Structure I
Amino acid sequence: MVAGGHADGTVGKALEVLDLVASHGRPLRFSDLLVRSDFPKATLYRLLQTLTHQGMLDHDPETGNYAAGLRLVRLAHAAWAHSSLAPIARPFLDDLAARTGETIHLAQLDQGQVLYVDKRNAAQPVEMFAQAGKVGPAYCTGVGKAMLAWLAPEALETALARQSFHRHTAQTLDNRETLLAELAAIRARGHAWDREEHEPGIICCAVPILSGSGRVLGGLSVTSTTTRTTLEALGALTPMIGEIAAKIAAEAESWRFPDEAAVRDGAGPR
């Protein structure tokens, strides 16, 4: 069910429907959407009609299914190119993947959750939850905890309020107090672990990507399995991961806040 309230009026309602369709992973019929939303039947139908007319959703009259429309795909691609770290981080992820042979994840925080914006598979790929475009929990993933640990107090409080604290494995930190203690430890040592907290057998070492002023831009992790390596071995990679994170941060700041002389000379943002 979509959370009630709809405080942002019609636009907010329409975005809730888009979220519902996009997050399900496959096209949905009207009856499926009606069960999963808290909108009255007439309201949901009207919203779907509007979104379809605007190209944000596509409706197949033969199957009755609704799916993401091409206009939404185009906007999503523009957002990925303009707002995510992925385009500028690409060569740095390639470098880290080549040097480690392990899975690399690049993520950003979205409404207190982890949005995976890019990924490099290991030399011997492993099936796991995290994929580019997926949203995962922040409280029980290495890259999520790495980002949470460096949030300003007010932003951290907002993010913590959005954590579900569902126990995914026996290792999951499933309450606020244990997570806060873990975040303090992460800040002290400079990196975060995933000790099979989200998926059995999956471990990682992660660091934040920070601006020059200390603002959290994203997170970077090297992920592997307990059958292939150990936390200690991943921890030995921390200097390398931190080096790549710093390079991504520097490139991000240069891209978003170009040198004034370059702007005057007509170069503009990259």
Structure II
Amino acid sequence: MKVGIVQLPSIGMSSTKFYKFVRIAQKKGVRVLLLGEYILSPFFKELQSMPLSMIKEQSDHQLKMIKELSRTYSMTMVAPLIVVKKKKVYKTVVKVSPNSTQYYDQQVLINYPHWNEEKFFDNEIKALQSPLIFKIDEVKFAVLSGFELHFDELFSHISAKRVDAVLVPSVSTFESRKRWKELAKTRAFTHSTYILRANRIGEYVEKKDIVWNFYGDSFAINPYGEVEEDLLDSEELMIVEIDKKETKGARRLWGFSEAINRRKDV
């Protein structure tokens, strides 16, 4: 199965390049298209100073656009979105297929002093649940927001449900490129799954001496922990093939899940 990864900056209310990438993906036979964080909306720091009405207007517009594109091109789209409900703001990932829409509210948000999404958004803080999991043909996908790649408990759900590919939209910045790739390679290998990461590009200038550089480096890692393809820092579309035989082969070869399951019965 072919999956597309779109690497773009924030596109505002419309983007010729995004529409072009969607058309190319459809012609190449892509079934699932993944976007990075803060592509359909302004960056978190910009949202903090925006009126709630404007955030909602943009969000409603982008959701409508994604739904129309999904129907037009018969493609499932997975895209982070800021949702406003009853004057509360939620950071979510929307999975839109031609006939249905599902939402996955990010469960663990960044809460550092310089980047405190947990304080700004109204996502509920509760015990971790399974991430969004869906199936197309025989391929099983899971959706995690970027920051959630760090948490073992979420990957316990992913292994238990034998997920073939984890879709990870992110907004990584500063000097984290190498760390992100090593983390994703380890997750892919130890859980026998593909990790597909879409990172945005562009920059946000907070002050003259503080520039948030979103460096791209979107990538696809196979179930053996090997990088199959990665992008640089420009506007690009990556198309990768997800082969269920690869995940089955990795599970048979290394047997990590089976080693754990045997001990549950003891």
Structure III
Amino acid sequence: MRKKQPLGQNFLTDPQIASEIVRLAHIQPEGRVVEIGPGKGILTQHLLEQAGSLLAVEVDPRLCGLLRRQFGKHPKFQLVEANAMTYDYSAAGNCYQVVSNLPYYAAMPIMKRLIHYKEHITDMTLMLQKEVVDRLVARPETKAYGSLSVFTQFHCRVERLLEVKRDAFYPPPKVHSSVIRLTPLKQPPVTVDNLKTFHHVVNTAFFHKRKMLRNNLKGLNKPYHMDIKKIEAAGIQLDRRGETLTLEEFAALANLIEANHD
């Protein structure tokens, strides 16, 4: 019987891809790096050659044992045995880079948590499923564009860096992967009056992707009052679908709705 991989993780095994990811991450010689889910350490070795220090966050006790045996005596290496979905990233300090082949099963919760701690992070170089990266970089009026696109582009500058085929991993996943760089923005690209309202409006607008804004936004009627005339006067026609709105239009819509908040 084939031994089950810890937590269903697909391990990167191609050393050339690992080297290229670290090169694209632009690691600073004295810089601090946090690696999430180092697995068997293929990225770790390259990162230790470039960075001033490396903090690895790994949840699997067996992999932690392997990493300690391989890198435990390295002066730049520190290992934290913790769940990346709940780890307090402020404990890693400030002004550090994140480099990770994120485990597919937890990629979105981890990425969103990293964005929550974005004031501590200079940039993130992450390998994700290609389909997820398609959504992160998507523009309005494309099939992949959705609430995740708006959320990520509101908080970060998004750059697609590299495509990675299935055979670069063991066991090979069922999908291809992409490497992306997220650079947290000090100021969002648009001004919103209430961040909670903005995200509520965006999520509601995409709740049923085939429905018009007029129908999707009915879910806002209880906590909010919509002044339809003002919304349409701002150039946002409610017979449009959420996938056609730009980041700027979502901000304008959310601000108009917030202005009429009960």
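Each value in this text was obtained by applying a stated rule to the coordinates, not by laboratory testing. Model, not experiment: these values are computed from the prediction.
From I, II, III, which structure was Rg and Dmax of the Cα atoms in Å, for residues 155-250 alone = 18.2, 56 calculated on? Computing Rg and Dmax of the Cα atoms in Å, for residues 155-250 alone on every structure in I, II, III gives 18.2, 56 only for III. Comparing Rg/Rh (Cα atoms, Kirkwood Rh), for residues 195-242 alone across I, II, III, which is largest? Between I, II, III, the highest calculated value is found for II.
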